[in-house]
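Alright, structures below, take your time with them.
Just so it is clear, none of the values below were taken in a lab; they were calculated from the coordinates. Values in this document were obtained by computation on a predicted structure and should not be read as measured data. Cβ atoms are built from the backbone, for glycine too; each structure is taken alone.
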Structure 1
Amino acid sequence: MRFGFHVFMVDPAEFLDLARTADASGWDSIQVADAPFFPEVTSEPYPYTPDGKRFWPLDTPVLDPWVAITAMAVVTERIRFLPSVLRLAIRQPLLEAKALCSVAAVSHDRVALGVGLAWMPEEFKWLGVDKKTRGARQNEAIQVIRLLLGGGMVEFHGTYYDFDRLIMAPVPKKKIPIYVGGSSRPALQRAARYGDGWIGIVHTIDETKGMVAELAALRREFGREREPFDVMLHCPDAVTVDDVRRLEDLGVTDLQIAPWTLPSVLGELGVSSMALQPPLAVKQEALERYAADVIAKCS
């Protein structure tokens with residue numbers, strides 16, 4: 001099992017110190033958010049909360065993911081990074097491939113790509129992209145990026161992206177995995193068909209069992225059952241080392257957890273909401289404590 005955490009809602013001024021601490025204490029990955037902007041009002045509800053409301057303040061600072069990853073990569077040695085998830089359906093894949101290749105060069109290939117569908121109609125409208133084609137557009141974009149990562153002179157002729165022979169350099173020296181996010185049936189199909197892994201959001205151990213089984217069935221359907229495939233998710237009821245091993249037995253490869261949001265840490269601080277970010281020193285201590293209590297025992 002590998003362990004990582006997300007820095008959404010964390011002050012970007014703390015990113016470098018957290019990355020150094022995580023790198024030194026045995027963490028495997030850091031995920032960063034992608035959000036070009038937040039409309040004051042959205043025409044559709046947020047799909048991942050019961051009431052459809054966004055759970056973060058709209059002025060929450062969100063760095064461009066490639067900038068954030070580059071900054072953390074240059075002050076670390078072994079930990080890897082990924083956007084979780086890049087809203088690929090509203091982005092141009094040629095430019096995103098260039099950014100990814102550049103970050104891979106700077107980080108010595110300590111990067112992965114997590115992709116997902118943007119959900120806000122305003123993002124598509126204001127960026128001039130048809131929301132109705134977002135699924136098919138993302139399928140092609142994944143293929144374009146994977147093609148470009150392979151290096152050499154390439155061309156692509158699809159429905160949404162079309163270009164003649166070109167070359168992009170530098171390209172990564174080793175394979176950069178592409179992980180597909182989302183819990184819907186089409187998202188799972190996309191992960192099984194095009195991805196090197198799947199990124200879940202929040203799922204219990206019981207829910208995870210069903211998700212992993214469905215992904216396995218879909219991978220067999222697409223003839224990819226023999227290929228390596230990572231499963232990354234946050235599982236709130238995976239608290240103990242035994243819980244982590246249960247997930248590992250199910251096929252989970254990467255557990256995502258921000259240890260400073262655990263009830264034990266919040267209880268010490270006298271707060272009950274993960275939205276209330278503790279001081280940097282508390283976060284660093286939580287990273288080190290979790291690494292000693294859980295990560296070291298699961299390695």
Structure 2
Amino acid sequence: MLAASTAAVNAQLLWKVSGNGAKGNSYLLGTHHVAPVSMLDSIKGFNAALAEVDAVGGEIEMTDMAAQAQLSMQYMMAPADSLLTMVLTPAQADSVGSILAKHMGDQVNISMFAPLKPAAVSTQLALLETMATMPPEVAQAIALGQQLDSQVQKLGEAAGKKPFAMETAEQQLQLLMGNPIAEQARDLMQAVREILSGKSAKKVKELTDAYMSQNMEAIEKVMFDGEQMTESELKRLITDRNTAWVAKLIEIMPNESVLLAVGTGHLPGPDGLIEQLRKAGYKVEPYAD
């Protein structure tokens with residue numbers, strides 16, 4: 001991992017944004033939402049960028065995790081007429097239950113998850129699959145809430161930096177849990193098929209390895225290989241949000257220099273934050289001493 005931490009364009013997670021009337025240098029930091037906090041020690045320039053900027057933020061503000069957890073639970077609950085056991089066939093429910101039991105123990109069954117929306121169960125399955133690929137000590141740290149995105153914001157708070165966010169927790173939860181239940185059920189079963197085939201674990205490992213080696217090119221390839229998301233999902237989850245975030249950054253940066261930590265998938269590509277900011281007139285380059 002240390003050998004891969006170079007300033008090469010395809011091995012860079014921290015990007016400097018300057019010019020076009022911005023106040024000083026701002027920075028984009030690509031994160032992996034289940035990466036260990038120890039990853040920050042290997043990201044070249046992180047501490048210097050943190051010390052330099054006026055404000056530190058992320059996709060949402062994550063400093064009050066208890067309030068966020070409570071809000072998340074509200075969005076995760078299914079309508080009374082659309083419980084999980086109602087929208088899935090018995091065979092589908094058995095498939096979901098078997099995966100949950102595999103990761104959480106034989107005492108777990110599908111009825112325990114019946115009050116949740118299919119999207120909430122999909123999120124849980126994705127987290128379980130990801131943590132199963134991590135070394136035990138890393139998985140334990142993540143389970144205890146020692147997570148990269150929130151740690152960046154905590155470090156910013158401790159350093160007296162102004163907090164900010166690209167969107168509210170409500171906006172993000174609506175994005176993840178607000179599409180029709182039938183679509184959520186379809187997506188859940190697609191996730192189940194990929195888990196049972198071993199395809200999901202393979203993708204998780206590829207993405208984690210690419211991130212831990214700070215290989216932006218490999219991250220882009222894994223995320224946008226044409227199989228991870230449909231065009232509509234890509235637009236809803238990545239492209240439209242990137243455009244909104246760039247507009248917000250353009251408003252902020254003339255007055256404050258910022259360090260923005262967001263999922264690495266939002267950085268690369270023609271519609272990524274890097275290219276959109278360049279098109280808006282900013283100089284965006286990999287961090288260098």
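Quick check: 2.5 is what I get for distance in nm of label points 7 Å out along Cα→Cβ at positions 14 and 246, calculated from one of 1, 2. Which structure matches?
Only one of 1, 2 returns 2.5 for distance in nm of label points 7 Å out along Cα→Cβ at positions 14 and 246, namely 2.
To which of 1, 2 does the computed value 1.4 (distance in nm of label points 7 Å out along Cα→Cβ at positions 86 and 230) belong?
Corresponding structure: 1.
From which structure (1, 2) was FRET efficiency 1/(1 + (r/R0)^6) of positions 118 and 238 (r between Cβ atoms, R0 = 35 Å, to 0.05) calculated, if the value obtained is 0.75?
It traces back to 1.
One of 1, 2 was used to compute FRET efficiency 1/(1 + (r/R0)^6) of positions 150 and 182 (r between Cβ atoms, R0 = 25 Å, to 0.05), and the result was 0.50. Which label is that?
1
Just checking, which of 1, 2 has the largest value of mean count of other Cβ atoms within 10 Å over residues 102-109? Mind showing how you got there, number by number?
On the way: 1: 17.4; 2: 11.6.
Of structures 1, 2, the maximum of mean count of other Cβ atoms within 10 Å over residues 102-109 occurs in 1.
I have 19 for relative contact order in percent (Cα under 8 Å, 6 or more apart), calculated from one of the structures 1, 2. Which structure is it?
The correct label is 1.
Work out which structure the value -15000 belongs to, where helix-only ellipticity at 222 nm (-39500 (n - 2.57) for each DSSP H run of 4 or more, over all residues; to 500) was derived from one of 1, 2.
Numbers: 1: -11500; 2: -15000.
Structure of origin is 2.
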